[in-house]
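What follows is calculated from the coordinates using simple rules that are stated; it is not laboratory data. No experiment lies behind these values; they were computed from the predicted model shown. Cβ atoms are built from the backbone, for glycine too; each structure is taken alone.
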Structure 1
Amino acid sequence: MLYLLHHSPASLVSLQDLLKSKDVLVLLQEGVYEGILQSPLPFLEKGVLCYALEVDVHARGLREQIHPQVLLISYEELVDLTLQHHPILSWFS
């Protein structure tokens, strides 16, 4: 399953119970704050693959603070992920 996280931080607390091994999580917009090194990232221990939209990371000046296991992706790569994974859940709250 592909999850798109648009907000942070309370959103991820609710979402973490749903995430399972081999799920894919994409951090976008304000959600990219969940990928910084200082944040606890327990979903990575579950085997969740985590990406962050590169333009959103750069727009917030977080490039050097992103956890090394959070992979930066372009819009094109985001589209590829949406084509590869079903179902898709967008998380806004």
Structure 2
Amino acid sequence: MLRAPRAKSSGRARVLGALWIVAGVALWNGFFDLYVSRGAREYGQKQAEFELGLGPQPSMTAVMANAKHDGVVMSTIWAVSVVAAGFATIKILKK
């Protein structure tokens, strides 16, 4: 049995796909910002501990590099997961 092409459905799927990608980008930026701000707070905590004689002098470069790495990894995991779930829902709804 032949099916007629679904032009409206295809256009709607493209719009939804684009919206999921935009949501993934926004999510990535939000998580990355969260991890970098945590890194700044961690540096402040370590610096305060150093000034009180409770620990070694922290390196801002090392603390922020670690925060940036963690931010990139976790942001990517979350963004890819959400966008993949969004695309899966689009594929399921197309059937």
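Some observations on this one:
- Entry that produces -7000 once helix-only ellipticity at 222 nm (-39500 (n - 2.57) for each DSSP H run of 4 or more, over all residues; to 500) is calculated, selected from 1, 2: 1
- Largest in distance in nm of label points 7 Å out along Cα→Cβ at positions 60 and 84 among the labelled structures 1, 2 is structure 2.
- When mean projected area of the Cα convex hull in nm² is calculated for each of the structures 1, 2, the largest result comes from 2.
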